[in-house]
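Undergrad: For reference, the structures are reproduced in the following blocks.
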Structure 1
Amino acid sequence: MASPPPPPQHTDSQTDVLIIGAGPAGLMASMYLSELGIGHRIIDAKGTRTLNGRADGFHARTIEIWESFGMAERLRRYGCEFGEMAIWGFDKSEDVEEEVEGEDGKKKKKKKKKKGGILRYSRRDVAGEKNGLMHQGFIEAAFIEAARQRGGPRVERGTKPTAIEVGDYGVVTEIRRATMGELEAPRTGAHRVLEDGSLQAERGYIDCYGTDADEIVQHVSGEEGSTETIRAKYVIGSDGAHSWVRHQLPDFRMEGDNLDAVFGVLDIIPLTDFPDIRMTCSILSRQGFILVVPREFGMVRLYVQLPDDYSKTAKDRDDKAICAEILDAARKSLAPYTMDYKYCDWWTIYRIGQRVANHCSYQDRVFLAGDAIHTHSPKGGQGQNVSQQDTYNLSWKLAGVLRNQLSPAVLSTYETERIPVARELISLDRDMARVLTARANGDEAEAQRVYSRAMKTNGNHLIYEPNLFIASPDTSAHQQAAPGLPIGTRLAGTPIFNQSNGAPNNSQSLLKSNGLWRLCVFAGDVSRNPSHLSRINALGDRIASLAQRYPSASAKHSKWLQVLLFHSASVHDVEIAAFHDAFFPPDPVTGRDYFTLFGDRLEDRAAGGGGGAKEGTHAVYQVDAERGAMALVRPDQVVSWVGYADPEDLGMLEDFLRGFMIPPVQVGGGETERSDSPQAK
């Protein structure tokens, strides 16, 4: 008689950061921590990554972030960029007047709405706003690929947390790996409509870049049924709207409501005569709202408003019936235009829920991100953008604390910075839902207003309030030195020229997401007034010392600070050797760094291409050309401090940094070591 198999094993392990949930928020954290060389694990209950469908919208700020990691090529090559946006509504010319008999027996005229067509109200160009789309499978595949390129860990599939306990020196999490039989089968929903109307299942666009074949095959990472105790210094709960992590934390709750509106979603290759099918279109039909979103591979996504009681009546319907009903609702709203399809890549139905967590950080040890904080409708295309930006905000802070660069107190800024963003997201979503699901009461002017509001909440216009990391313009900084660089906002880009070779560039593109802080020095016109160059060079020794004062948060860089100098002269009118080594740093192995000095002009041509300096750093950032300016920029490209380029304000900057940087401690023999932090243990 064969002996029974041994019971699944139990193991113990340690790591710096445990990430629970491998959607866009969790994968952003994993990729960024991999870039910085921070040890971590990432687990997910599913047996594969997302295969297709789900979140798809990219806003300009998210694309900037992908650019800073060198990932945006994937979106440009495989995704779909926005061109124009249009708003359609019902044809008001079809409203007719008819005579009706009033209560007093007299005839009176009453306006009657006829069932009928739609027409275009307005269209506008949004191509310059750098928005794009591709399905969530592509998004997750890009993060997985980028994390592996950086030596990061693989996602541990089929793995769930079962218990969590927070202590003074870390978080203990129990996890269990599923058996293959326990995994929920992955669903794509991809199908082709055959001649007889039946549906034939298709593979769908699940392969993405072809670089993560193991991630699209159902599997369990490790021994099936095994358990493990993981001791981590920090935990990130990015495990979705029904977050297990959130439910374990005392006094954490989601605040908000479900709306009555029910939507169906189809990712299809359309067969239609609707003229704006390759635009992003909002259609305010009397039959219900439709959002048309152009997608990769000739597809479009249709968000179709269904009858409010649809989710109750659709319980027993099969896939064919549900897809047919979504399509039928779309046809009614698009009339007199036609709509059909033969290929569908993904579909779903959902009821709008709008909720936000009351907290996103517990004892500065456990942090929630993404849908674990905020749930909403997809109409504004905001969700996965805000989710990625949640962990983009958090990851470099964790790295700084773990490497004894930053005081653990800075971790409190994650909640104070991101909860207001989540609340604004839900406020916007409520506004959009109210306006866009009004059916016969649709208002084109109101639709224009909410979309203008949505464009302003894409991350580029976000302002963080003063905190440890964000200087107060009134007390610890001089905002007037560069009014065009508002403290608390991301540094906006402007054209510039490289001092060494005249090559055009953009100031925003210099801010790679590699854990470095930046000190941007704006020197004024160093060619016409020699005193400007002398004044800036006089700061060089102190700036060079400052760049060596604190440790790096990244394993790849020895310095914590990169110094970038911008002047308003032509790069032809000043020699690169005229600048202090702090601005043109030498290295005994790699030589000079030729990518730290930039001018706003090339001969008589301004950075914007015209004859005057209408663009370039000094004009766009409104720098005082006589006094110059300095700006400290965080690793997440957010302006942290602004002041004049003079010794007094440099001292103000040094004082500001002492408020959150961990200073070195002198020990015996004159050597320097880092002061220790119990939070980072």
Structure 2
Amino acid sequence: MADTPRYHYQPAALKDVRITGGFWAQWQQAIREGSLPAVLAYLKSTGRIDAIQCKWQPGDEPKPHIFWDSDVAKWVEAAAYSLQHHPDPALEAEVDAIVEAYAAAQQPEGYINSYFVPVEPAMRWKNLRDWHELYCAGHLIEAAVAYAQTTGKTKLLAIMRRYADYIDSLFGREEGKMRGYPGHEEIELALVRLADYTGEQRYFDLAKYFVDERGTQPHYYTQEAIARGDDPNNWHWVTVENEVSRVDYSYNQSHAPVREHSDAVGHAVRAMYLYAGVADIAAAYGDNDLKAACERIFDSASQRRMYITGGLGSTASNEGFSEDYHLPNAEAYAETCAAIAFIFYLQRMARFTGERKYVDYLERALYNAMLVGVSLDGTRFFYSSPLVVRRGATGEYSNFHGHRVGWFTCSCCPPNVARLVASLGQYLYQYNPHEIMVNLFAQSEADFELADGHVHLTQHTNYPWEGVMRFTLNLAAPQAFSLRLRIPDWCPAYQLTINGKPVEAANSDGYVRLQREWHDGDSITYELMMQPRRIYAHPAIAENQGRMVLAYGPLQYCLESADNDGALDSRIIQREAWIDPVFQPDLMGGVVTLQGPSLAYQADHGSLPLYQEHPYPTHGKHFTAVPFAYWDNRTEGDMQLWIRESE
């Protein structure tokens, strides 16, 4: 047991990191000026804010839903992060009004839920498998901690501590308590955040209980269903073997105790929220078995069940994982929230191990699978992210979402994107008393308290459009410490100078490690070789054989109808064709496009025979590819990520 997590590295706190310009400053502005007001407007217009008061009566519309509190909570958390470096009295007043509503709605014993209090009070805690009481509690706890951290206001924190204490009184292995755990994981990582902030060991212990109890026998969800008079096998997730039905608890990762988990299974968002919390508990308690389970899940997800974008979830039926190498393009689910949850998990594994691979995958998911989930102005969102979009004969898309929209009936993704991007500063750096690791590249300033004193680090860069980073150190007195700069897995070569002089620095476990005595004003220029690349799929992914994905830096590139006429799926880029990166300052706020020659079939397909004994003719055609994250910000049209390739 421990009073605080024993991660090897801590992230630089949000208050100590400020993104000062460039790529991510533009996106944070879009969140601040676009997403926060747009999402709040929908929270109000759809009844989510009013529902907090718990005044719903039968016949009233709209009827609250079991997950509405989580939508509100994520927006509050996003607003809190934005307020850290961009004070906004009007925004803060909106949050305070929500806090007052929750204060008024909290039940005498501490319970909070805008659905169960007015709609089904007799069903509280009766169906943890399907209903989202603990999930909503987790998001509200995270919001409370974030708001206290960034504003110093603790009223919501006090409310949620009462609720957490009530939950602690209900769940556990002690006599008289329920042996349950959440059907939709999230509260595990939230309780660790609460424990970290308050110093209360019992919140660590409750989170550990939820992890330890999950998937044990007799199975709680089976017992719970019987207790409420339901057939446990009468559920969406049932498998049939030898004409015998068997409930499949892999959907919510309760098919086995967590320490036995080997494969990424089930609902992708639930899975990654769970394993983020598991990593927290493994660190807090020094539990190597839990750490090993987290490592196995990473191998399963990243090596056999992840889209090239870092997206997770190959089927819509369970919003999650299927089998190894089943990664269809048009039917890809790749939920935006799954990418975000994956990022949470990967950051924790990077802090736990210091291994570069977790940051490489984090960067991949961040710049591609997550960022495609929001429009440039921050007001429209993808729920899922297919890797190809084609117009059908009727002009409608054949897959789940072909165009970003402002809101969804289940609108978990919009506020989730907002809270991640608004808090991005805490993902750039991690450190311990003797070492600073630069994990992500963004124009920023950061402050660190190391063993021998304070360090102020400034990073200037135009990343990801360029690969040059310039760092300046400001110190009150000379200090000896290690500065480690990540060498991305896509980077074939790099150059380094310190105070203008070239330095030879070897690759040390995926980082350039600079161990020396540093002085005030020392400067480091770090240049990554960035050039267009081609990425190929594993042979078991049959759909992508004979195709490749273009990439530049951390960004993956697609063809879009706005730049390329004709059928995108029939475009062919020859293997030896030269591809140029071209910065276009007037395109979508300024982006690097990839351009070059391609082959295309004749546009008039109707004049061709259905089959013939020699290849159909092609002709040369220029192509322009844009970052996958930026598609669908102009006119609606087709999109193709995996592009045909020929000799």
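Nothing in this text is a laboratory measurement; each read-out follows from the coordinates by a stated rule. Computed from a prediction, not measured in an experiment: that's the story for all the values here. Cβ atoms are built from the backbone, for glycine too; each structure is taken alone.
Undergrad: When helix-only ellipticity at 222 nm (-39500 (n - 2.57) for each DSSP H run of 4 or more, over all residues; to 500) is calculated, the result is -9500; to which of the structures 1, 2 does this value belong?
TA: Going label by label, the one that fits is 2.
Undergrad: Once distance in nm of label points 7 Å out along Cα→Cβ at positions 339 and 619 is calculated for all of 1, 2, which comes out largest?
TA: 1
Undergrad: Kindly point out which one of 1, 2 the value 14.2 was derived from, the read-out being mean count of other Cβ atoms within 10 Å over residues 59-66.
TA: 2
Undergrad: Percent of Cα pairs over 27 Å apart, for residues 83-490 alone computed as 55: which structure among 1, 2? Could the numbers behind the result be given before it?
TA: Details: 1: 61; 2: 55.
Considering all the candidates, the number was obtained from 2.
Undergrad: Could I ask something else about it? Consider the structures 1, 2: one of them gives 0.98 for Cα Rg over 2.2 N^0.38 Å as calculated from the coordinates. Say which.
TA: The read-out was computed on structure 2.
Undergrad: Which of the displayed structures (1, 2) returns the greatest value of mean count of other Cβ atoms within 10 Å over residues 347-354 on calculation?
TA: Going through 1, 2 one by one, mean count of other Cβ atoms within 10 Å over residues 347-354 is largest in 2.
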